[in-house]
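Before anything else, here is the set of structures, which you'll find just below.
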Structure P
Amino acid sequence: MKISERLRKYRLLKGITQKELGNIALKGKRDSAVRINKYEKGIIEPTPESLQILADALDVDVEALSAVDMSSNVDRIYALFDLEERRNLKITRSEGKISLEFDTKDPDEYNDTFLTYLNMWYNEHLKYRDYDEEPKEYTLWKARFFSNVRERTSEQQIKVDDTYKDIVASISEDHYKTSSDVSMLLRKIIESGLTVSTRPASEHGICFTFVIKELTEQSSPEQKTLFGRFLYEFNHWKELGATAYSYVTMPNRIFLITYCINVPPFSVISCQTKNVLDFYKQTDISDYDREDFERDFKYSIKDFHINLEEEIMRYKHL
């Protein structure tokens, strides 16, 4: 759909005239209605700056007005090929129907945000699936899709921050000096029953992911204390100048929060944490298995550890 068609579509959905849109977006300039008319007829195309102004005036995302070239079947099929290669799209056929499916199991860093979009779309779609025609509310929700996603994920981030801010503020102990201290903390968090996953290296750095509902609604006092200590250390790394940040996703219909630090030597923490996770994934752990694991873990944190502050300072200046 062209920009001109999208502009007209959302203006009509908002129930305003070209003159009214011109008054809002173009500050009532003498030729504002004429310019909107030319935009909608495709005679002239708005500049990127003008497109943003029009989107703000219509209260839609600028992406909703931007042209997406899917006008031909060739365009569409190559877009699907791209999704197959980059987003694990699968094509299946059953009982005379061809279906397109996305694998939601174990999403990697390239797919978790995309799957968040799909899950939020699905949740909203459920509200309107029994309608014969697409309701105006659903169309306008899609027009503000990215704004809606940002609002939802921001709410979840604030929820975690509000739950733990007093706990973090109450900690007065010295910060951990070595990676082994952090690995031991993460092991305690895992053994407390909180769900944890980690990525040793990704485009975001070294990442640790937690389930927001567990952290905010289902955690015990012990779990809150342990995770509060993790945040205490994470915030300290940022204060030291590390590239560290968090983001919220919903790849499998539950909100997750991921904390990343882009200091490569921190990968030792992730590797040691993954070893702990792999051990506890076993269903039948013998005494011999436990002794073997404890010995390896002890040697690992003794022989493979880094000074956190030194590594942050070293990579801070690269």
Structure Q
Amino acid sequence: MTSTPSRPNLPAIAGLVFWIGLLVWFSFWMGQQSFGWLPVQASSAAPLVDGLFSFETAVATFVFAGVVSVMAWVMLFNRAAKYDISDAEPIEGNTKLEIIWTVIPLLLVMGIAYYTIDVNRQIGLIGPMDHVHGDRLASDQQPASGAAVAPQAEIEVIARQWSWEFRYPGAAVSATELHLPLDRRVGLQLRSEDVIHGFYVPAFRLKQQVIPGRSIAFFLTPTREGRYRLRDSEYSGTWFAANQVDVVVQSETDYQDWLRRASRLPLQPGLSDASREYALRQSRTRPSGYATVVPAPPPMVNVPGSNTLPHDG
């Protein structure tokens, strides 16, 4: 007696293929939508980071939607009868399935890792920062052409609890808002006078820790005129969230004009929301019970800037 081979369930296969295609389309769509979740792209590194974020969003959407779909299918169509309390048929093992669910995640993780490493390599070729190895700094990053590109503006960045100061050595100007020339590679020398701070401009998609006792070289190229926000991304104390100042990207002509005008201004106290908040706290008849470090005095600068102007992120 011969057994009749079972025929493939073509409708089920077609439905599965359709559903997987729908998941792929939805995941791709979510990846494209993720570009709108981020601030404007204002530096040469921003498109690279956003592309990686979009890819990871698409992958995460596919995995999440796929797992939820399987769970929903099982609950709706493979559930036990209402009064069935018997045990399900035991599964002794499936080598093929185990290989599949091991290899696919491995390839997925390796793909994400490769993409991430490639993005970091491209950002490194742009020249965002020196690499820190232990207690020394190594300036070994070279652009893709193989020839070092000297920054066209050098700015010293000083972080304190809780204020920022920017010094322009070539123009003898200091400010508590950062001005940058458009489409020019800028070299920043980052240092902290107290604790670890975080130099982070969301619109630039670049972040760097500012470590006490070190001068860290950091490079960026602004690509969009506008006013953006520099935030302290490290928990540096009570008022770290208030340690924010504006970053102004302007044309080369406007940038040079600003330097000339700023160099003629007298020194005055710069922005320090933390100092104002601390003074208000101390003036209360019943001060708050929490302890805090006394904020550093506001730096004396030519241009204090303003924290009330609208910005693009």
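Values in this text are rule-based calculations from the coordinates and carry no lab data. Because the structure is predicted, anything quoted here is derived from the model rather than measured. Cβ atoms are built from the backbone, for glycine too; each structure is taken alone.
Which of P, Q yields 3.8 for distance in nm of label points 7 Å out along Cα→Cβ at positions 115 and 251, as computed?
Matching structure: Q.
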* Between structures P, Q, where is Rg/Rh (Cα atoms, Kirkwood Rh), for residues 179-290 alone highest? -> Q
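Work out which structure the value -12500 belongs to, where helix-only ellipticity at 222 nm (-39500 (n - 2.57) for each DSSP H run of 4 or more, over all residues; to 500) was derived from one of P, Q.
On the way: P: -19000; Q: -12500.
It was calculated from structure Q.
Among the shown structures P, Q, from which was the value 0.30 of FRET efficiency 1/(1 + (r/R0)^6) of positions 99 and 227 (r between Cβ atoms, R0 = 35 Å, to 0.05) calculated?
Numbers: P: 0.30; Q: 0.05.
The value was obtained from structure P.
Figure out for me which of the structures P, Q the number 4.9 belongs to, where distance in nm of label points 7 Å out along Cα→Cβ at positions 35 and 283 was derived from the coordinates.
Numbers: P: 6.7; Q: 4.9.
The read-out comes from structure Q.
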